[in-house]
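Since every read-out is calculated from the coordinates, none of them should be taken as a lab result. Quantities reported herein were computed from a predicted structural model and do not represent experimental measurements. Cβ atoms are built from the backbone, for glycine too; each structure is taken alone.
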Structure I
Amino acid sequence: MATITTKLSLAGTGLTSNQLSLNVNDLLSVTTPHVGLSKLSIAHTGEQELIAASVGTATYIYIRNTDVTNFIVLKNAAGNIWGRLHPGEVILYCVTPSVGMEVTADTAACIIEYAYWTKA
């Protein structure tokens, strides 16, 4: 078993009367199977499966949209859209067992950087 340390920091001013300052750290226990840091071209037609619906364990997935103009559509394996990843944005998400993870580029092919690890 291995671990991944995650850190999230949010800071800002001018949004509300209070200054935004949030720091969260977590230690994730992970195991195989996994895919190390990789790059993949995502088409704007059809879906690119990253985590199959047949995977029966929770899976942490990291995705970064490296494109400068197009967004990535995030879906489960049933094709239900649940999010977007705009140019340059990053997400770390735990995919529910037996739900799967697919992505599609919006208007033109995009390159994503991704990795995933099985939750221990």
Structure II
Amino acid sequence: MKLDVRRLLFWAPRALGILFAAFIGLFALDIFSEGYGFWEAVAGFLVHLVPTYLILIAVAVAWRWLWLGALLFTALGAAYILMAWGQFVWTTHLIVSGPAFLVAALFLADWFLPTKKPTSAER
């Protein structure tokens, strides 16, 4: 049973982090409806994907250093709230920052979960 929890805590934050990056990346598609030319739209799209790049970098860092990943995802969620404060209703902050805080909590839980050391019979 403990192994199943360990496996879940290993994969859940990583998968949710990647899904969160894809969700945030969807918002970059609105640049194509603005009426720009092709190259301006592509350049704008790449610029609008900067938050997605940051999330993917945080996932890559967290893959190796769980505590740092938890810190980065917390910082990303807090940065969004600070930058967008007063522009949207509170539910928008919850929808965008909530997954970042959830992923941070899962990475932190994975970091705190003790690893089982193999006994001499299991080696």
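A few remarks follow.
- Structure (I, II) behind the derived value 1.1 of distance in nm of label points 7 Å out along Cα→Cβ at positions 33 and 57: I
- Test item: helix-only ellipticity at 222 nm (-39500 (n - 2.57) for each DSSP H run of 4 or more, over all residues; to 500) calculated as 0, pick one of I, II: I
- When FRET efficiency 1/(1 + (r/R0)^6) of positions 25 and 73 (r between Cβ atoms, R0 = 25 Å, to 0.05) is calculated for each of structures I, II, structure II comes out greatest.
- Origin of the derived value 3.3 (distance in nm of label points 7 Å out along Cα→Cβ at positions 17 and 41; candidates I, II): II
- Comparing distance in nm of label points 7 Å out along Cα→Cβ at positions 49 and 97 across structures I, II, the highest figure is found for II.
- Answer label among I, II for the case where Rg and Dmax of the Cα atoms in Å, calculated from the coordinates, equals 18.0, 67: II
- Among I, II, which structure scores highest (criterion: FRET efficiency 1/(1 + (r/R0)^6) of positions 89 and 105 (r between Cβ atoms, R0 = 25 Å, to 0.05)): I
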